[in-house]
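K.L.:
These are the structures in question, set out in turn.
What follows draws every value from the coordinates through simple rules; no lab data is involved. Everything quoted here is computed from the prediction, not taken from an experiment. Cβ atoms are built from the backbone, for glycine too; each structure is taken alone.
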Structure P
Amino acid sequence: MKKILLLASSILLLASGGFADERYFTYSYESSVLSQGEFELEQWVTNQNGKQDGSYSQWNYRTELEYGVTDRYTTALYVNVNSTHSVGVTDVDNNTSVEFKGFSWENIYQLSNPHLDAIGSALYLEYSTDSDDHELEGKVLLSKVLENGLNIVFNSVYEMEWEYEDEEEGDKYEKEATIEFTGGASYKLSPAWAVGLESVYVAAYPDGFDLQGREYQAVYVGPNVHYGAPSWWATLTFMPQVWGDGDGASGGRQLVHQEKMEIRLIVGYVF
């Protein structure tokens, strides 16, 4: 009976022009994964702009090649590049540069199916490095696709970063931890189009990995729009900061360590 349900679900997804891992959100991961032997190419473009003063804009580019190892396990490799423009921002050097930010290795293992089970769930682990700095990110992914076209998602994220500091008294690594809670809901207007709302809570702990001595926290909330074609899909999110506090915060927002607005576009092609 379960095999029949899986087959019926796959047929419905293909008929609607969607894919098993088609992303309806850009800041949260759903618990869907690629089918075994399937490849997907994704291009991410994120713009973070606006500080407490001056002119600031950073573009983050991530190119991802994803592969379905099994029907439950997907792995991926990212290439990361940043482009930054900063003029007249307090405590930030005037700068216009393009910087290679290294590689990331992503792994997602699905525990339950968001279409067939009461709730979909998956475990996520990503390692990133540019040879100097290192980052390890773990996530618990929860999502559910309802029959009325509503898609709900929630992620819990813990990130550890080792940042290289070249000091006169000797080389060392600074350790910093970040926690995030992300979530959202998306509703299908048609087989191709969906609209939704996403949110992100982020908090940083710069003195180690024990989540002591929080430096700041911030909340972002904003809309997204999704389009799915027969062979590709795209999702765009606008995410203004609505609240923040901590080091250097003023006027109810954190604009020293975070930005006024984030905009993210992800385009995916399955082959």
Structure Q
Amino acid sequence: MNPVYFADTRRAVMDAALVMAAREVEYVVEQTGNGWALLVAEEDLARASSELHTYWRENAPPSITPRDVEIVDSGWFGVLGYLAIIWSIPAIQSWTNFDLSDAGHLHAEAVRSGEIWRVITALTLHGDLGHIFSNSLFGALFGLFVGRHLGSGLGWLLVLGCGAIANFTNAWIQPDAFRAVGASTVTFAALGLVPAFAWRRGYFRGNGLKRGFAPIFAAICILSYTGFGSERVDVGGHVFGFTYGIIAGLLFAEINLKARSRGDQQRAGIMALIVVSTAWLVAL
């Protein structure tokens, strides 16, 4: 008898032995010093080897390869638009007598009473320079990836929508006196959107469960580290923004980005600007 297959475990050899039995090939299973061996007669050696290779080839798990990452644009157009909007508000307030903060901040009771524009306008307001600098930095960082992977127009329109829905949800669960301002809600929406989009799209497919979920896990860690803090931190806005960003990333992952022209991206960006401008016109 000649060995046709070696394995470390008896179970592996017995699986191969079943193939021999199914093909009516005489065999013997023996334990060796290094494991187990499947033996067949010399005249059956070539046939047995062929049958085993055919079986393994037909029953091999399908190979899973990551999907090629699509880069839509540089992402800087959306970042510059975001920075222009949040910095224009304090500039306008310093040049005029309008109390933009009073007209636009998120006020839970007012939103529930019908002042829906506040879920948008509050995203463009900030409490002080430190607040706006922080949101400028993190918003530009996370938003850059949004623009690169979804396009500066479509990506930021989605982020704005997530931020608005997060503020609306937050207003409905908070007490009447609750007030909040800041773009951090859209910042955390951007943080959640990109890794969920990339995971659902298959950019990490075939790298194992741990590596596949690594971007989403990293985003959760960043949320945990930066999204909670003092009493002035709007934890609800951060969590809801991140959550709706995750949902949007999963829902829009199958969109055909190649079918979206530059004009489509521009129209989406203009729509985001119109939404913000309209909210402020209504507020004033």
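K.L.:
Can you spot which of P, Q the value 2.4 was calculated from, given it is distance in nm of label points 7 Å out along Cα→Cβ at positions 188 and 260?
P.N.:
Clearly, the read-out refers to Q.
K.L.:
From P, Q, which structure was helix-only ellipticity at 222 nm (-39500 (n - 2.57) for each DSSP H run of 4 or more, over all residues; to 500) = -21000 calculated on?
P.N.:
Q
K.L.:
Among the shown structures P, Q, from which was the value 2.9 of distance in nm of label points 7 Å out along Cα→Cβ at positions 84 and 108 calculated?
P.N.:
Derived from P, not from the others.
K.L.:
When Cα Rg over 2.2 N^0.38 Å is calculated, the result is 1.05; to which of the structures P, Q does this value belong?
P.N.:
P
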